[in-house]
Structure 1
Amino acid sequence: MLDTASLGKRERNRLNNRKAILDAARDCFRETGYEQTTIRDIIRRTPLASGTFYNYFSDKRDIFIALFRDFLEALRTLIRSAHDTASDEHDLIHRMYSSLFLAAAKDPVTYELAHRNSQAVRELFGSDILDLAMASMDTHIRSLATNDRLPGQDADYIAAACRGVAYEVSLRVAERARQRPQMADEEARRATEFVTGFLYGNPFGGSERQRRRA
């Protein structure tokens, strides 16, 4: 995270103005939808003059790109932490699912918007949002299957199933967190426990992580 205290006043103001615009845009997108939101709607949510917007962004598409880049950076930070702190491959998969669901819960508006505009995401970033989130996890899930730590499972099928589950569940997490933002952390935790339990063949009795602690 950038240490703004070390920056000059002018640069701090620029960062604060940019953040104010992005926060206002996120609120507008959540309340009225991306298509219905205008630049004027966004600026009205900030203390900034109307012309200030164009010092930072040229249009709504620029805002979407900025929001999504910030979302990806937050997700990558969580995934890097998962890699650094996991005790084994099972724990890593648990933490990586948690990273995806927590990122979706913390910024559900951007996550849902990215899914609805998946073609634009592919054009801008060369991949869709789930590819960007799941690429590393796929490798580890395939490793578990091929090394018989998921006995009897076909590596291709299990990786595809995990991707599908991640897609659907992450959207449900985002939807619930958008409706009840105070429950964002809890929704991410519940989703992680359910999905890892599903992966390890125990969908109704808690995750593999919980069973291994028992």
Structure 2
Amino acid sequence: MFEKYSSAQKAVLESVLKLMSQKDIQATSMSIISKESGIPTGTIYNNFGSKEEIINELFKAIADSFTASVLEGFEADLPVQDRFFRVWNNLLRASIENLPAFQFLEQYSFSPYIKEETKQDVYEKNWCYNVGLMYQEEMEQDRFIESSPRLMVQMHYGMMVYLIKSRLYNQNELTEEIMQTAIQSCWNSLSKIKWKSKPAAKV
């Protein structure tokens, strides 16, 4: 997730991600970050400039990592149902495998700590944008019902978030059957083409 960063930057980002799962940003001082990461405060400032810059860089790094995972195998020449299944299955898998990162994105996606330019930069490269384009293309081909592609992506994402949070807080087990049922339900809410059975995927 932080492969492109220097060892000091990586240590800081990993530490802040860990700290954010335990306390709010306002309760996380640079001295706490320094202690957790083992990186001197001066070095942290040299690399990031401020705590807010760390949060924004962490947001971009996690969003980019999730996008790479979610769009894995999302090939344009695949049948649309395969692409649909793959992207939502990938999202569930990536989120379960990286729960602290998932929690961070959920917590800070609409936070004032995240700059508008950061949000815009992330969205233009984000998996949501690419999936929205697929939805739009299928609507134009009259294979999906006419609606707002961006809104439908967000609605389907909301269902996946509910499943992930249920797993996170031990309310429900996220079984293969539940995963496939959720993805199929999303498909049926949008597609004019009948769902063809897909093999369940493991998480």
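Among candidates 1, 2, the computation of helix-only ellipticity at 222 nm (-39500 (n - 2.57) for each DSSP H run of 4 or more, over all residues; to 500) that gave -21500 used structure 2.
Comparing mean count of other Cβ atoms within 10 Å over residues 50-57 across structures 1, 2, the highest value is found for 2. Work out which structure the value 16.8 belongs to, where mean count of other Cβ atoms within 10 Å over residues 114-121 was derived from one of 1, 2. Derived from the structure labelled 1. Assign the value 52, 34, 21, calculated as Cα extents along the principal axes in Å, for residues 10-121 alone, to the correct structure from 1, 2. Of the options listed, only 1 reproduces it. Comparison across structures 1, 2 (criterion: volume of the Cα convex hull per residue in Å³) gives the highest value for 1.
Here, each number is a calculation from the coordinates, and none is a lab measurement. None of these values were measured; they are calculated from a predicted model. Cβ atoms are built from the backbone, for glycine too; each structure is taken alone.
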